[in-house]
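The next part holds the structures, each set out as structure tokens.
FYI, it's all coordinate maths here, none of it is from the lab. On a predicted model such as this, the values are computed, not experimentally measured, just so you know. Cβ atoms are built from the backbone, for glycine too; each structure is taken alone.
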Structure I
């Protein structure tokens, strides 16, 4: 289950606790639509990871603060600190990011 973080500030992001992924994109983005079911499936394997969506666009301060230029962009965070970021990720890149931020004991079957 994702939460809308479109109106968040960078300060709110830094206050997050635990593992989280910010997904920058738009509803009309074809790449975002392709990624959606894959990311949803992967997130089910990482129940400890919080998922936040950000409806991004020109001049949006949160996207600019992360240097977002392409959609979707995933930012993988641990306790509000970005550990990695990937634009237009494939399944393996999304999985690697989730594994990087998630505690091994809480990740479910991550076999590909």
Structure II
């Protein structure tokens, strides 16, 4: 099981920390559907928002048992309102926060990062 920090200023983001791609176990789909008040066959795991509190609760409750075949689901806790994206390489995902990125401005030839 994963610990929920009980901090209203943090939001959990579910990502796959291993090669193989994001997937939920059948039991996780059933629990997620129960939390959402829908039938399991209505759940398309590829369309579930990764910061959905109900998905985060499923992974917190089930721990590694929430992971589907070839996945290893984890939760990254980020400040509420933070800009993020999920980068993926061969199925392994990383949560990237905008504040940790360096940007170049188009048209500025000085190479200064912002």
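Tabulated values for the structure
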quantity: Computed 125 for volume of the Cα convex hull per residue in Å³ - originating structure among I, II; calculated: II
quantity: Which of I, II yields -9000 [helix-only ellipticity at 222 nm (-39500 (n - 2.57) for each DSSP H run of 4 or more, over all residues; to 500), calculated]; calculated: I
quantity: Of the structures I, II, the one that 1.00 was derived from, the read-out being FRET efficiency 1/(1 + (r/R0)^6) of positions 46 and 102 (r between Cβ atoms, R0 = 25 Å, to 0.05); calculated: I
